[in-house]
Structures are given as C-alpha cells and as structure tokens.
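See the structures that follow.
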Structure P
Amino acid sequence: MATAGQWLEGARLRTLPAAVAPVVVGSAVALWAGGWRPGHAVLALVVALALQVGVNFANDYSDGIRGTDDARVGPQRLVGSGAAPAAVVKAAAFGCFGVAALAGLALVVLTSAWWLLAVGAVCILAAWFYTGGRRPYGYAGLGELFVFVFFGLVATCGTTYVQLGEVPAASVWGGVACGALAAAILVANNLRDRAGDAVAGKRTLAVRLGERWTRWLYVALVGVGVFAVVQVAATSTWWALLGLVMVVLLAGPVRLVLLGAVGPELVRVLKLTGLGELAGALGVLLGCLVGAL
C-alpha cells in the first residue's frame, strides 16, 4: 500500500518542474522586456501548480478506477494501492482545479483580458479528460502533445502576457523549451510503465512507438529543449544562454535512456530531467536579469 510520502515523492517529480519552469521563463522574458509584475507572476504560479497537482490527482483517480495502476513500476498511487478512497482523490482533483480557476479569475480581473477565461476553461477540461471520461486522450497517445501545449506554450506565453500585455518571440521559444522538456518527463514516465500500460489497454505514445523509438523520442525532445533555449537567447539577450546549465543535468539521463535504462532507473531519469528543466529556467531568469540591467 502506498504511503502519503511515496505519493508526494512521485507527484513532486512531475509537478514542480513542469509547473514552475514555464512561469519562471515567462516571467524572465517579461523582466527582460521591462514588464515584470511580481503579483501577477505569483498568481500565474498558483494557476500552474494547482493545475499540475490537479492533473496528478485526476490521473490517480481515473487510472485507479480503471485498474491501470494494478502493476505499477514507479511510486505507488493513492487509488490504485488502496491508500485513499477514489471519491476523496476525485474531490481533491476538482478542489485543485477550483483553486486554479480562482487564481486565473484574479488575473483576468487584473489584466481585463476576459478572453483568458476561455483559455482557463480549456486548460481545466484538458486536465480532466487527459485520463478521465469515456475516451481519455492520454490513452490514445496524445499525452505528450497535451503537456507540450499546456505546460509549455500556454503556461509560458500566458505568464508573459499577463505581465507584459504581449508575447515576444523569446516567450514562445521559452514555451517550446519548457514544453519539450516537460514532454520528455512524460516520455520517461511512460517508457517505464510501457509494458503495464499495454496490458491495461492504455495506448500511450510509448506503447504505440515501441521501446526503441520511444527512447529516441526522449533524446529528440531534450535536443529540442536545448535548441529552444539558444533561440530564447537569440531573441532576447545572449545572457539567457546561462539556461544551458541544464545540459549538465540532462547529459546523464540521455545516456541512461540510450543505454537501455528500465524500471527504477527510469525514475532517476524522470527526476533528473525535471531538475534539468528547472535549472534551465532559473538560468534563463538569471540571464534575463543580467541582460535587463
């Protein structure tokens, strides 16, 4: 049976980098462009964190009631292990979505950008139907696309927009970087669970591509992330190249994946990929700060 600590550890590996990095990068671009608003940035972070935690709870609930987690390799989940009732986990998911909605509404009021309400609604719906509903798109191999779009482009560009009122090219490239690395985290996660997912009927991209091409997909996404950071620097300040510090952390995971890492080794890949994404975001922030000065 999973303990709360085990669940939190597994969630932390996925949640913090994917939620924090795009807000940091989006704020970095706003800072470089002279439009940094700390209050708006904090609200954007609340939205991102609440959505990401909500997705984790929603996935735990939906996968648990379907039996997808019955033979899980990574950290145990609440519903699948019987550590928490399904109804409680479902309520926690919707509670997080509610927090995200309230923080997002505050941003809408502050910016008067009422069209962001539609964006927020789409984000919440996408978060739930990733593994929820009758035909979850996460079971059809579209999970990586969801992560790239919502925890990459939307989160990064949205953070910049609510502070600056526009979205410079550097923010778009920052979204590509964050989205690619967040997707790489999911690829590592799905590569680890590929055999069990196939048995459970969860046709993730890893199941569809097979082990070999999934490993190359991970490497390609890391490469896209590195390239995108260079483009952030090219469209803002070259000091943003400090974000390439992430290569130090990402080299090991790439090597492990190419050498055929399996099971618990892929949990390490997942963790280091997340840390690499976060380190890259902080490097970009430092670079933009120096460039602005």
Structure Q
Amino acid sequence: MADLSIENAGLLVIDKAPDMTSHDVVAQCRKAFGTRRVGHAGTLDPMATGVLVIGIERATKLLGLLSLTTKSYAATIRLGASTTTDDAEGETVETADASAVTDEQIAAGVAALTGDLQQVPAKVSAIKVDGRRAHALVRTGAEFDLPPRPVTVAKFDVLEVRREGEFVDLDVAVDCSAGTYIRSLARDLGADLGVGGHLTALRRTAVGPFTLEHARSLDEVIAEPGVSLGIDAAAKLCFPHRDISDDEAESISQGRWLEPIGRKEIYTVVDPAGQAIALVQERGRRAASVMVVRPATLR
C-alpha cells in the first residue's frame, strides 16, 4: 500500500451512519488509510447520525486542542413515553396520554430548557462513576445518581409538531455547548409536561466549524481515502492566526519559541507564504508551540 502518512495528515469529517459506534468508524478509517494513527473528537451514539470529526496521522494531535465547544443537532422527541435510556433504544418504563398537551405548553417547556441549565446526564452516558462508565454500570443493575452539570442550550426550536394518537412527536433543532445531552432535554421536557419523553432520532449537523457540508460518508472514504481538510487548512480554520516572518517560521519549526504578543488562546502562526507552521500558546515570556504543524523536515 502506498505511504499516505504525509499527504493524508488532516481532519476527516464523516457523516456517520446509524447503528455504528464512533470506534467502529475509527476502525474502518484505519483500514482505509493504512495507519493506526486515527482518532475521533466528540463521540456519537450508535443511534445517532451526522458529523463526526476524525483525525488522521499527525492531525490526531489536533483533536485534543480543537475548540469544538458548540454543537448543533436535528432531533425528534416523542412525548407520552419515558424509557430506561431516554431514547428509543431503551425499554419503555412509563406511558401517558400526551394528546391533551397544547402547543403553548410545549413552547413554554422548551423555553424553560433554553439558556444556561444544570442538566443531569443520561445514565447511559460515558461519564465515569468511581472509575467506571455510567453506561457500563447501568448494565450491571447498579443504582447510582449523576450530579447535574452546567450546560448552555443556545437554541431549542420546535420545527414541527405531529400528533399520533396518544403520542406527540416534535422535530426540533438544538444549538448547545459541548457536554449537553439531547436525550436529557427530551427526558426533561417530557417530565416537565407530566407525560414523559424520550429521543427517537438524532442527527448532529455541526461541531464547531465543521458541518455536514464538509462531511463524507464512510463508504465514500473507503472507496477513495482522503481527508476533508489537510492539517494546514484545519489549523487555519480552527484557530485564530498570527502572521510571522520566514525567520520566525524557521525558528518555531525547529522547536524554538517566539516573542509573545499578549494573547491567551492557542493560535496558529502563519508564514508569508500562507502556510500554517505551528499552534502556539503564550506562557510568560515565551510563545511556544503546542504542536508543530509543519516541521522543518517538511519545509
């Protein structure tokens, strides 16, 4: 197999299909690109579809530095039933006739779940409890509670209301901070309305600057391996820029540091040719690289 380690270093945006774990996608990408150096940012449940950001080769180092703090989803919430997992994959634990719930009550419930919230994560989440994942503890039958966590729901819009007998299905669009559980929004909305609720469909439409417009299906990637954004383009898209001279670019690519300019965030230093050289963070009197995007050996 050809050596793809240099030309395919970058980020791959996958439109994940249903019934696959994020780890399944990573495994398939490792085969397609012929490398073990593959990772992902922001797990998607098997039921969910949509944007999953994958790092290939040296770009795996980018994943932990990316500021993927905002996420967008399209989802369907069913009012009238609650489940063990707060989604359609769990067992129904309680039902109620939701047909009398009005559009005005739904709007008020959604408004109460918009803004800065203290949200209790779903028990089937990947949050650790005494060193074990919550979803693994649930399968053992263990009893435990997860503490609420601060999250921000910037947008919670109801796009369509469909009434199906005793159930009410809501198609919604949500913009939220990282760490927000959409299934928990479904659970809490149903609880607030007194009829129970759970998630029946979930599609992530954006993670940070990455949208479905950047995304490829896994089948497309397997047929024709290639990244969505090379490591240079990814560094320039995801971080603010600082222009530097050729001499400074040579210095930082060799592992030395630059003079700080008074910035707190991680930023990309860009040479006169427009190439991303490194991700830099200032500490004291040094602006040192946290990741060299373009080492001296590639210049």
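Identify which of structures P, Q gives the largest calculated value of distance in nm of label points 7 Å out along Cα→Cβ at positions 245 and 277. If we compare distance in nm of label points 7 Å out along Cα→Cβ at positions 245 and 277 over P, Q, the biggest value is for P. Here semi-axes √(5λ) of the Cα gyration tensor in Å, for residues 101-148 alone was derived from just one of the structures P, Q, and that gives 27, 10, 7; the source is P.
Tell me which of P, Q gives 3.2 when you compute distance in nm of label points 7 Å out along Cα→Cβ at positions 61 and 261. Here the read-out was taken from P.
I have 16.4 for mean count of other Cβ atoms within 10 Å over residues 29-36, calculated from one of the structures P, Q. Which structure is it?
Traced to structure Q.
To which of P, Q does the computed value 5.8 (distance in nm of label points 7 Å out along Cα→Cβ at positions 109 and 253) belong? Going label by label, the one that fits is Q. Each of P, Q could give helix-only ellipticity at 222 nm (-39500 (n - 2.57) for each DSSP H run of 4 or more, over all residues; to 500), but the derived value -25000 comes from P. Have a look at P, Q and say which one yields -0.76 for log10 I(q)/I(0) by the Debye sum over Cα atoms at q = 0.11 Å⁻¹, as calculated. Matching structure: Q.
Rule-based calculations on the coordinates, nothing more; no lab input. From a predicted model like this one, the values you see are computed outputs, not experimental measurements. Cβ atoms are built from the backbone, for glycine too; each structure is taken alone.
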